[in-house]
Structure 1
């Protein structure tokens, strides 16, 4: 698995610049989060989850993926829907914000998402699923 900087460096432009900007933003807003690669994602921090079925696991509190048509910012331990109206150029799902370029999103809003997700670092989240 590549190191985060190597993964970013290997991306084509303009994706490299856009993901580097999001990476820098996460590192500035939440410098305490461990940065690493996980399953093809640029990942930050970890939280534990436990479902009612007793299934348990760990997942990054924040992750960035370079997909063919867009960039995905995953903030799985929080629901990102509350920020959807403030990110009109993004496609916002339950725990993911998808956008084509970093300039398509209000980075101050992204900072709020980063802060909220980073607060879940090391936390156990139990779900009724």
Structure 2
């Protein structure tokens, strides 16, 4: 099996696992919040982050089809930002400032994302170095 195909399968598996975890957290949160208003307010940036996530996921599939994963992810994320911004403007009456807990979660999400990026970059560099020998 070629390394590119193996990396693509691993990336796709990570996206699927991340999506399942997010769905499980959302279900647990919705069951814990039994008293909710009819119009739930979302924190600022909710729609943009949702658009980026969905767009990047479609971008992976698009990149695999066109045999250029980086370009596919970039195109998908860019399209997701555009759609998310439009949804943010459309739903601006349902947006509230993020709470302290949400800000803390975002901060840790960024830290975790950067750590994962460093780990994957290290693995990728190791694979390239071992492959060139």
Structure 3
């Protein structure tokens, strides 16, 4: 079909990639605790490391058990509609933020979560005055 441009499968243009060391533990944290869903999961064969994509509210992350992909202790900055509502939701799920939502000098409210491998997730919402 002339002029037809198929919708891209990957709508997000940047995918932070975070290292994990135990997929089962990490999956429970992100899915059960933070409310992400698993989009897909890849292993070259059973028993080998997992590479996966998770998404929540249109925000996707790659998580990898492959030691050569990146190091543990990474970070991602995620913009959400209401960081305070997110904090209440995940607190009910048993997640304790490393830093509760607070105002910043740059007109945002931010909250920091640290995953089981030490990766830091900073969730933010713009503050309108």
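Quick note: the coordinates plus some simple rules give every number you see, no bench work behind them. From a predicted model like this one, the values you see are computed outputs, not experimental measurements.
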Of the structures labelled 1, 2, 3, one was used to calculate P(r) over Cα pairs in 10 Å bins from 0, in percent, for residues 55-110 alone, giving 24, 26, 36, 13, 1. Name it.
2
Can you tell which of 1, 2, 3 yields -28000 when helix-only ellipticity at 222 nm (-39500 (n - 2.57) for each DSSP H run of 4 or more, over all residues; to 500) is derived from it?
2
